[in-house]
1. Among the shown structures 1, 2, from which was the value 2.0 of distance in nm of label points 7 Å out along Cα→Cβ at positions 3 and 187 calculated?
2. Assuming 3.1 is distance in nm of label points 7 Å out along Cα→Cβ at positions 59 and 235 as calculated from a single structure, say which of 1, 2 it is.
3. One of 1, 2 was used to calculate FRET efficiency 1/(1 + (r/R0)^6) of positions 91 and 227 (r between Cβ atoms, R0 = 35 Å, to 0.05), giving 1.00; which?
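What follows is calculated from the coordinates using simple rules that are stated; it is not laboratory data. Computed from a prediction, not measured in an experiment: that's the story for all the values here. Cβ atoms are built from the backbone, for glycine too; each structure is taken alone.
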Structure 1
Amino acid sequence: MSGSLAGKTVLVTAAAGAGLGYAIAKRCAEEGARPVISDIHEQRLAEAAERLTGISAEPPIAIPCDVSDTRQVDALIDRAVSEAGAVDVLVNNAGLGGDRAVVDMTDAEWDRVIDISLTSVFRATRAAFRHMLPRRSGTIVNLASVSGWRAQEKQAHYAAAKAGVMAFTRCAAMDAASAGVRVNAVAPSLAMHPFLEKTVSRELLDGLAAKEAFGRGATPDEVANVVVFLASDLSSYMTGEVISVSSQHP
């Protein structure tokens, strides 16, 4: 614990429950940040905020939001700024995957994954820029995936979305650089948490873990540590970068 985010407000989307979002919010709180957490699941969101109370220097703020709704995303950023004074860091964690071969995939399945995993990143970044660019201060960290680089069966929609997050990160970073606002991304290979096991088969998870050099997936905290680095001034010269959090060998 270095206090690398002391005095900063960090907004994390999809932060309820036991997945990456909560781990990121917790690690940011441990580094001195005030967490603002958001999720579509209001009860789980309230429970997550309660668990964060006492970890952060200031009480966490919990704001329900459906990231597929532009009005709700805009309201999320506005309310976070109103209640916390500013959003210093935005972590776009919301994402959705699933297994489906291209030949069997419906338009609705494709659109849903692209909307939650890619378009939501655009919505939240646009809303955050409206506050960060005039202040000439702010940092955005997007959650991508090594799926954006590596081919995998039945993952075309998710891989396309995460490749889009990477490209969006690089271009948004150029849009914001003159204002001193940084945009980077983290691309985990396999981060093990209970939510993942609800959407991906155990057989697939075991197969992916076997490909990792350490023979296991990352813990949520191991991914969160890299997010903390990108959110902090330790990475002050980095923008438009995508860091792989992976031990997978070729």
Structure 2
Amino acid sequence: MRLRNKVAVVTGAASGFGEGIARRFSHEGASVIVADIAEGAGRDVADTLRRGRFVKCDVTNGDDMAAAVALAEEEYGGLDILVNNAGVTHVKGPMLEVGEDEFDRIYAVNVKGIYLGAIHGVPALQKRGGGVILNIASTAAIRPRAGLTWYNGTKGAAVTLTKSMAIELAPEKIRVCAINPVIGETALLTSFMGGPDTPEMREAFVSGIPLGRMSRPDDIANAALFLCSDEAEFITGVCLEVDGGRVI
């Protein structure tokens, strides 16, 4: 198993990409802290993992992030991998129609969440002599779609943060990478579409993806597994597109 004896915290792991990552990591031998605000779904995921625990976690709250890391240390002896996956968006539409409160929430989850993950996760990784931070960004950072301007900006920040963190944390043997998924079959799909999930709406989005489909949780989980495994020990600062060719 490729993550045998590793301990991971995965935020936003109650559904979507995060759930896929948590399940793949567990299958490959990792002990996984499922960190999410959705308590019922999060517990359900954790209960099905080989070695998993749930913690209710709002990634915009420093105490919650500290508790997620502390649970990893208390339950499994440390932290090797931190996946900053939790994310939100606004509904696709004109940028001037996004309210200030919604703007603040998007940046708090998608950007401040990475900051708080580092504040509380890096000291735990240092205790282990190194580890991996994986940020789930988006193709929106590289090839943005109109109507998602403020969301696009948060993912651009995630990419830049990944590269800067990778440089700064390299002497600590902490690798920092990102994944840029294309639009995926998750709970956020209708928000990205800006309308109902119809065959016609899907076709409008899929037409821009050369491999002809949206991303799936397993696609992201497989990429995450590689980047967080020892097979990628000489890879840091990479932002890997998992996008069916969308940004070519």
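1. So the calculation was done on 2.
2. 1
3. The correct label is 1.
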